[in-house]
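Each in structure tokens, the structures are laid out below.
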Structure 1
Amino acid sequence: MPVTISSLIEHAEYCKTIYDSGGNQKDEVAFEVKQEDGISIIVIRGTANDANVLSDVDVRLVSDTRTGIRLHKGFRDAAVTVMQIIDTTKTLEHTVHVTGHSLGGAVAQIIGMWL
């Protein structure tokens with residue numbers, strides 16, 4: 001995907017929409033998947049509610065079989081939730097971009113390692 005100012009602005013506006021609307025999942029980590037032109041963009045909202053704070057503070061380390069490393073349990077559990085929903089509702093394109101902020105950034109990093 002060529003990076004242009006207009007595409008960056010479009011993606012930034014899409015991210016803002018997710019943050020403003022809360023996404024589809026109000027009690028869990030909120031996210032949306034945008035798909036067009038052979039590209040999937042997964043946008044994951046940051047900490048916004050009590051359930052998200054509980055994910056943030058669950059700092060136990062758990063073994064992750066997909067990566068072979070230990071991960072922050074709260075972030076890993078949130079990533080599992082996001083991927084379970086995506087796996088049952090979407091077929092990701094060949095090119096996938098994952099982004100997020102705060103909790104969403106941590107979840108995006110984990111999902112990026114899994115893909």
Structure 2
Amino acid sequence: MGGADGPQHSVKSCSVLAVQADGASVTTVEGLAGPGGELHAVQRAFHELHALQCGFCTPGMIMSAVDLLRDNPDPSDAEVREGLSGNLCRCTGYQNIVRAVQSAAAALRAQAELPEEATV
């Protein structure tokens with residue numbers, strides 16, 4: 001969530017009143033996909049590396065990972081775990097989640113290195 005003047009950052013939806021989001025830019029996990037429905041790098045990595053099972057924690061994990069990678073595009077495994085520490089997963093054991101975030105980070109770094117006209 002972010003205001004017109006402020007930076008984007010992830011928030012727990014259960015701790016933000018609707019009135020607090022008035023005038024703010026709000027992006028949900030569904031809003032990460034591109035206009036043609038192509039998945040965001042983090043969504044794609046979670047899918048490809050089996051970083052989800054029941055799906056209960058997935059939106060929070062993905063949004064926290066996007067926020068983490070916006071601030072730290074090359075995190076260590078420990079930094080990924082710290083960045084996701086507010087989200088609990090009872091299914092995966094976190095290893096595939098950490099691998100997915102690292103894979104997405106590499107993909108986003110590679111995409112950032114492409115010339116603008118080559119960006120897909």
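We did not get these values from a lab; they are worked out from the coordinates using the rules stated. Quick caveat, the model's predicted, so the values are computed rather than measured. Cβ atoms are built from the backbone, for glycine too; each structure is taken alone.
General observations
- Answer label among 1, 2 for the case where helix-only ellipticity at 222 nm (-39500 (n - 2.57) for each DSSP H run of 4 or more, over all residues; to 500), calculated from the coordinates, equals -15000: 1
- When FRET efficiency 1/(1 + (r/R0)^6) of positions 13 and 29 (r between Cβ atoms, R0 = 25 Å, to 0.05) is computed for each of 1, 2, the largest belongs to: 2
- Source structure (of 1, 2) for FRET efficiency 1/(1 + (r/R0)^6) of positions 77 and 93 (r between Cβ atoms, R0 = 30 Å, to 0.05), computed value 0.70: 1
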